[in-house]
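Asker: Dropping the structures in below, format is structure tokens.
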Structure I
Amino acid sequence: MDQRIVVIDFETTGLSARTGDRAIEVAAVEIIDGQVGRHFASLMNPGVHVPSFITGLTGITNAMVRSAPDSMAVMRGLAQFVEDAPLVAHNAAFDAGFYGHEMRMQGIDRENPFLCSLRVARRIYPRAPNHKLSTLADYVDIPMQGTFHRALADADLTARIFVTMCGDIRARYGIRSLSVALLERLQSVRVASADAWLTKVGYEETAGTR
């Protein structure tokens, strides 16, 4: 990538901010010049109950959330870390929904573009058994560092998979100028057409017509 991007992951009380669910943990990991860099991570206290099934999935308890910083402090810290960088998330619709909702609740005006590593992976690795984070980690041989369904571990793994995907795109298709704009276009291309589309992009770059 030719610019700083930030990979983000939320743990939440449920599946949708629209139905009143809230974020209880967030992590962000930066990628600069194709390298994983600094991170921001924190539990957060939105003042709501953590359901038992969420505790079972994440290990995050009500006691942990009660002793965490409030949502305003965490989201302001996150905003300072992210700045105006494009964001990446695995299944970005989920994280983008909570990011926008929590930022608006705290009166923070942010409109960062989102890339979806899940959608990109479907186009780059169509032969993977599926495109869950854990499956992709095995598929590209990247070990997990931490526990699944904790924000920092998931964000870090997503960042390392994303860097690998970008490297594979460059190597496979000869695309040197791998911009956010190009990846935004890629994730909207039909899965069946992605290989041909990337081949065309690589050819045009080599020929100097792009």
Structure II
Amino acid sequence: MPDCRLYLITPPRLPAGFADTLEAALDAGDVASLQLRLKDAAADDVKRAVDSLMPVAHARDVAFLLNDDSLLAARLGCDGAHIGQQDGDHAAARMALDGRILGITCHASRHLALQAGEMGADYVAFGAFFPTDTKETVHRAESELLEWWSEMMEIPCVAIGGITAENCAPLVRAGADFLAVVGAVWNHPEGAAAGVRAMNAAIAAA
């Protein structure tokens, strides 16, 4: 497996027929994991999306993570959850996801990342590295942060925020284990499958 892999995050709103789009994207190249990120969606809508999309991911050996809600992730049988700094009690999340993946957003903070590591996070996420339309950018991270983390810690790190095939090379070289992308794949002018191919080619070329 390559040292750095793709970590796909779903669009904020799932268009009609998204399961087919996801199949094409995952069949186009290496994807390590898929995070279902539906902000402010009702639990029933999240469950329907999990029921529809998780089998697509699992059929291709792609880990399926739920954003924000560790208890719901455990209840729905997801492979894990990704939680932010404001998403409740991280220690409780670790217990709820015993044996499953827990990822924690650490923005641009070494302190938060060390805390997450001590608490048993399976990965830490740093960002945003570039401007992004997906969410408001409050924290800006630099590639030195990835270098520092990868030299010091065994726990994988995810780079997130405005990452594209054109700008990702410094992050790969700095030691990112995963690149989390949204728009670079789903908004690719030639379709999501072309987006995955472009990202994988850029990672390989870095």
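No lab work stands behind these numbers, since they all come straight from the coordinates. The structure presented is a predicted model; accordingly, all values stated were derived computationally and were not measured. Cβ atoms are built from the backbone, for glycine too; each structure is taken alone.
Asker: Name the one structure among I, II that Rg and Dmax of the Cα atoms in Å of 15.7, 44 was derived from. Don't skip to the end; give the middle numbers.
Answerer: On the way: I: 17.7, 60; II: 15.7, 44.
Computing Rg and Dmax of the Cα atoms in Å on every structure in I, II gives 15.7, 44 only for II.
Asker: If helix-only ellipticity at 222 nm (-39500 (n - 2.57) for each DSSP H run of 4 or more, over all residues; to 500) computes to -14000, which of I, II did it come from?
Answerer: Details: I: -14000; II: -11500.
Of the options listed, only I reproduces it.
Asker: Given 13.9 as the derived value for mean count of other Cβ atoms within 10 Å over residues 86-93, which of the supplied structures I, II does it correspond to? Intermediate values should be presented prior to the final figure.
Answerer: Working: I: 21.0; II: 13.9.
Source structure for this number: II.
Asker: Assuming 0.35 is FRET efficiency 1/(1 + (r/R0)^6) of positions 38 and 126 (r between Cβ atoms, R0 = 30 Å, to 0.05) as calculated from a single structure, say which of I, II it is. Provide the component values of the computation, followed by the final result.
Answerer: On the way: I: 0.35; II: 0.85.
Structure I accounts for this read-out.
Asker: Taking distance in nm of label points 7 Å out along Cα→Cβ at positions 54 and 182 for each of I, II, which is largest? List each step's numbers first, then the result.
Answerer: Numbers: I: 3.9; II: 2.3.
Biggest value here belongs to I.
Asker: Out of I, II, which structure matches 2.1 when distance in nm of label points 7 Å out along Cα→Cβ at positions 46 and 150 is calculated? Show your work: numbers first, answer last.
Answerer: Working: I: 2.1; II: 3.2.
Structure I accounts for this read-out.
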